[in-house]
1. Using the calculated result -14000 for helix-only ellipticity at 222 nm (-39500 (n - 2.57) for each DSSP H run of 4 or more, over all residues; to 500), pick out the matching structure from I, II.
2. Given a value of 27 for relative contact order in percent (Cα under 8 Å, 6 or more apart), calculated from one of I, II, which structure does it belong to?
3. Taking distance in nm of label points 7 Å out along Cα→Cβ at positions 64 and 80 as the quantity of interest, name the structure among I, II where it is greatest.
4. Ranked on mean count of other Cβ atoms within 10 Å over residues 56-63, which label among I, II comes first with the largest value?
5. Using log10 I(q)/I(0) by the Debye sum over Cα atoms at q = 0.12, 0.16 Å⁻¹ as the calculated read-out, with -0.44, -0.75 as its value, let me know the right label among I, II.
6. Quick check for you: by mean count of other Cβ atoms within 10 Å over residues 48-55, which of I, II is greatest?
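Derivation of every value follows stated rules applied to the coordinates shown; laboratory data play no part. Keep in mind that this is a model prediction, so the values were computed, not measured. Cβ atoms are built from the backbone, for glycine too; each structure is taken alone.
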Structure I
Amino acid sequence: MTDDLDLLQGTLDLLVLKALTWGPSHGYAVARWVAQATDADLEIQEGALYTALHRMEKRGWLDSEWGLSENNRRAKYYELTPAGRRQLRAQTERWTRYARAVFKVLETA
């Protein structure tokens, strides 16, 4: 992550779930997608990412299976489950309300 932007608590799961809406992906590709989608304003640290992926898998939000990456290396691919899609919808609604509230405060004269 850049020095001036910290990943707010609870944001990581939302970002990972959103990244996986594009289809099954391995961890490095998830981190790369988040960096690209945010113009590198947000970069996910490897340790935090894999901890989050394993936690979400245990919660039933993700399934995984081993496959080959673009570089012909063995990689674990993660995919959203129906529960993960429900969680993404719920978190998106919650973060949208939160962001709107913060912007209301910031825009107050």
Structure II
Amino acid sequence: MSRQKKYPITPDGRYFVSKGVLWRCTNPALPDSERRAQVKAMMKGRVGVRNARTEEQTRAARAQVDAAKRALGERGPVWWDDGAGPVEGQKPETTSYAGWWASLPDKEKAAGQ
């Protein structure tokens, strides 16, 4: 049985924190079958990156990963519609999530470091 790490997730469910930065969560409105298919495609692409023998193979595999992440809502246009722009790749303390991040117990913050 695998154990998945529990990263801190912003109160609005848009981001999780890993390695001290915000990463966009999957669009929760995606049907489960679509989410599963895209995760499978993403993982296949990641294996392709790992096993690539040529630059062309690497580019193709990375393109597959990117397409899956876009379909999942983790890249490209945001999946929410309130006008808030993306902040992935930023430290939570430098964004509108600073108050939330500061209020987290040290144990929860550590899970995102």
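1. Answer for the origin of the read-out: II.
2. That value comes from structure I.
3. II
4. I
5. I
6. I
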